[in-house]
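Take a look at the structures below.
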Structure 1
Amino acid sequence: MKTISIKNSNQQYTVGKIACVGRNYAEHVKELGNEIPDKPVIFLKPTSALIHSGGKIIHPAFSKDMHHEVELVLLIGKTIKNVTRTEAEDAIIGYGVGLDMTLRDIQNDLKKKGHPWTIAKCFDTSAVVSEFVLKSDYKLTLDEEISLSVNGQIRQKEKLNIMLFLPTEIVEYISSLMTLEEGDLVFTGTPAGVGKVEVGDKLVGEIQNLGKLEALVA
């Protein structure tokens with residue numbers, strides 16, 4: 001079982017599943033040559049992919065093009081299904097910073113063949129998370145800046161409020177497809193600026209006023 005911890009607390013949550021949104025920032029959609037979606041693009045990561053800030057991202061030998069994707073991550077606090085936007089807001093109890101590591105060469109090959117992205121997204125150490133902050137301790141405004149640096153150089157930097165689908169919309173939509181449960185995580189998509197990382201690179205992801213994570217590519 002994998003768990004996540006809460007900042008300034010001994011409280012922990014057991015993670016059941018990791019739901020992720022692709023193509024949620026227009027400029028990122030364009031940089032990868034995709035079409036703007038009319039509803040959230042959903043995929044899953046297994047909990048075996050999850051590691052914490054300070055851990056090592058293991059570069060799989062079967063890929064030559066691993067990319068960083070920094071994201072706002074939502075912590076779900078109760079079991080929900082087919083909820084309204086208001087109920088979705090109530091179900092989100094905390095926020096964290098996440099990295100959705102992606103094997104871009106593998107993903108592109110799978111897309112050309114019309115196959116699922118699973119191999120490109122679900123490898124061990126492909127989901128990195130910070131400590132989480134409870135909504136009761138910090139009210140997210142979406143005016144916060146999200147950023148990612150590699151070896152001290154900024155690669156991604158944007159405001160959360162330019163998401164195509166906002167957190168409550170995402171949770172509402174996912175709940176129409178599957179049950180979300182206490183401890184589930186929702187990665188909300190990445191802004192433009194994704195790029196290749198190499199073994200030895202140090203990644204630092206941060207959301208203004210919320211927190212940050214660090215990880216080393218090994």
Structure 2
Amino acid sequence: MIKKVLIAEDHESANISLRKTLEDLAIVDTAHVYYCDDALNKVAIALKAGSSFDLLITDLYFEPDACKQVLSGGTELITAARKIQPDLKILVFSAESRPAAIRLLYDQFDIDGFVRKARNDAKELKEAISEIAQHRRYFPRHIRQLIEKRMNDYPFTEFDIRIITLLAQGMPQKDIPAYLKRNGIKPAGLSSIEKRLNQMKEALGFFKNEQLVLHCKELGHI
């Protein structure tokens with residue numbers, strides 16, 4: 001159950017709207033801040049007092065102003081807050097729309113939910129909070145569809161599949177150039193291989209070669 005919520009949002013109108021949404025859900029124990037540093041401070045104080053927050057709702061992008069900050073954005077806040085309170089639930093409320101960037105929030109930052117600032121976002125926020133309260137991750141359907149479409153439509157080349165297959169077979173990345181040279185496959189330079197792997201990971205929102213291998217297995221490419 002979610003009873004205590006912290007809102008980190010630098011736009012006053014969005015901050016007020018979030019508080020109203022929480023009131024509609026009968027969540028009245030809330031706190032709100034406009035800066036990431038203040039949010040982290042509140043997480044630490046609440047935890048020390050034995051009254052920790054159940055959920056942090058944060059934007060990703062905070063406009064800089066005259067008030068100097070150590071934490072400049074939502075991802076830095078998420079990382080820092082989880083170090084203090086590992087069980088803290090995280091809901092990102094942002095205008096971010098890039099599928100790969102959103103997927104990265106789940107894969108790398110282990111967020112519990114994402115809601116895009118758009119029409120009907122208040123309704124979606126309520127759905128997200130209700131799901132998170134049941135210890136389920138909330139992944140918006142339209143975002144999931146965009147990511148799946150992009151991933152299924154990614155134009156893997158024969159060269160891509162060859163190097164991913166070698167990785168899947170357990171060959172270290174540093175040994176792939178020698179194999180390619182022996183078999184007359186170009187390009188065979190280590191820098192070319194690294195560049196291609198990085199391009200694929202960036203396009204698909206991955207950050208490990210293992211994710212590329214698993215993805216290609218799921219699609220039946222290898």
Structure 3
Amino acid sequence: MKFTTLPNTNIKISKICLGTMTFGQQNTEAEGHAQMDYAFEKGVNFFDTAEMYSVPARQETYGNSEKIIGTWFKKTGKREEVILASKIAGPSPTFTYMRDKIDFSPESLKFALDQSLKRLQTDYIDLYQLHWPERKTNMFGQRGFTVQDDAWEDNIHDVLETLDGFIKQGKIKNIGVSNENAWGIMRFLEENKYNNLPRIKTIQNPYSLLNRQFEVASSEGKR
């Protein structure tokens with residue numbers, strides 16, 4: 001296995017990360033445990049999940065992927081040997097079963113994080129990510145995206161202040177974003193630069209030979 005480091009940290013991670021979004025729907029708990037056993041034996045020490053998994057997201061399977069990782073940690077005792085990433089879901093009209101407000105308010109961030117920690121049976125998450133922006137933007141590399149009316153007000157400073165509090169409490173170690181564009185990344189980095197708030201360490205976006213939309217993300221503006 002080849003290794004690298006989580007950007008701007010000394011945390012050693014495998015270049016292959018185990019995604020777990022099928023655990024609890026397409027895969028049973030036993031199958032999920034078997035996948036983690038195999039990956040770990042081959043040198044993979046980086047696992048990624050999210051509160052909304054498994055997929056496709058349904059109320060009946062909400063949080064199952066985190067739960068299966070949690071029971072694996074309890075069974076194997078390997079929590080300290082794994083770099084664990086999870087995510088809080090952004091706004092979506094279909095996710096009202098997750099919590100009262102599907103946003104990144106301090107209350108929502110605290111609730112989502114505490115629930116993830118409980119399901120994962122751990123005291124901390126190594127990389128906590130915002131799964132997609134609160135504002136209405138092209139989150140998944142859609143072609144022909146149409147700008148939409150949006151009442152969102154820039155709260156990135158407040159979001160980072162809340163996450164900084166979790167870092168100081170030891171609940172999370174690092175932060176990242178997902179399905180974000182260049183304008184959003186610029187705003188997060190501005191807050192780090194000018195207000196000494198936590199720096200985002202990673203971005204997890206769809207990007208491949210078939211989907212290269214992020215290369216021209218700078219032309220999208222905040223939308």
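Things to note:
- Among candidates 1, 2, 3, the computation of Cα Rg over 2.2 N^0.38 Å that gave 1.00 used structure 3.
- Of structures 1, 2, 3, the largest value of distance in nm of label points 7 Å out along Cα→Cβ at positions 140 and 188 belongs to 2.
- At a computed -10000 (helix-only ellipticity at 222 nm (-39500 (n - 2.57) for each DSSP H run of 4 or more, over all residues; to 500)), which of 1, 2, 3: 3
- For the set 1, 2, 3, ranking by distance in nm of label points 7 Å out along Cα→Cβ at positions 28 and 196 places 2 highest.
Computed from the coordinates by the stated procedures, all read-outs in this text should not be read as laboratory data. Keep in mind the model is a prediction, meaning the values are calculated, not measured. Cβ atoms are built from the backbone, for glycine too; each structure is taken alone.
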